[in-house]
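K.L.:
Structures incoming, each one as structure tokens.
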Structure I
Amino acid sequence: MEEKSPVELLLDENNNDNIKLYDEKNNCIEFEQIATIPMEEKIYVILKPVTPMENVADDEAIVFEIQEIDDEDCLVVVTEDKVIDKVFAEYYEMLKAEGIEVE
């Protein structure tokens, strides 16, 4: 059986397992899946590091955008505050729609 890519795992609605990604130094970092947010014809994912990361607090999550690079879906870290804020606003709206209170 072919191993699924992290993007395939994230897009599989039946999969809630942690996702393993590799940084530029080829270190494996494990992330908890928080949410997949389709927005403005793009797909964003919110992942929370399980493995401690430099410059990321224990209660912080990272927003990634799924981008096609060389015919392959890749996860790219979003660094624009405006986009990150919109993704989290959409996430909070999704939670509210499910009856989950958000501060």
Structure II
Amino acid sequence: MHYCLFYDTAPDYLERRGQYRDAHLTLAWQAHERGELILGGALGDPIDGAILLFQGDSPEVAAKFARVDPYVLNGVVTRWHVRPWLTVVGDQASTPVRVDA
């Protein structure tokens, strides 16, 4: 199953993220190497949030990441929440649905 972790960022996110960015990216790449984090990154124009796509058996895989993320722990991310994403199209879809043509 796929889960989206949504981040809301502080108004001064771009100015403050620098001191925590290496630790955040290290955590993210470790989650990716474990096969948990598929994609992640900031939303653009305006940069006021981020979305990270996880896969796992429960939303806990994404929540666990957020609870230890330096961005969250240091207030660079002001709010986060996890939602299941019912993926049906694509090579990595959790529940592929094809229509015979």
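K.L.:
For Rg/Rh (Cα atoms, Kirkwood Rh), find whichever of I, II sits highest and give me its label.
P.N.:
Top value of Rg/Rh (Cα atoms, Kirkwood Rh) goes to structure II.
K.L.:
Tell me which structure, out of I, II, gives 16 once relative contact order in percent (Cα under 8 Å, 6 or more apart) is calculated.
P.N.:
Only one of I, II returns 16 for relative contact order in percent (Cα under 8 Å, 6 or more apart), namely I.
K.L.:
Comparing structures I, II by FRET efficiency 1/(1 + (r/R0)^6) of positions 34 and 90 (r between Cβ atoms, R0 = 25 Å, to 0.05), which one has the largest value?
P.N.:
Largest one: structure I.
K.L.:
Could you tell me which structure in I, II was used to calculate helix-only ellipticity at 222 nm (-39500 (n - 2.57) for each DSSP H run of 4 or more, over all residues; to 500) as -7000?
P.N.:
Derived from the structure labelled I.
Bear in mind these aren't lab numbers, they're just calculated from the coordinates by the rules spelled out. Because the structure is a prediction, the values reported are computed rather than measured. Cβ atoms are built from the backbone, for glycine too; each structure is taken alone.
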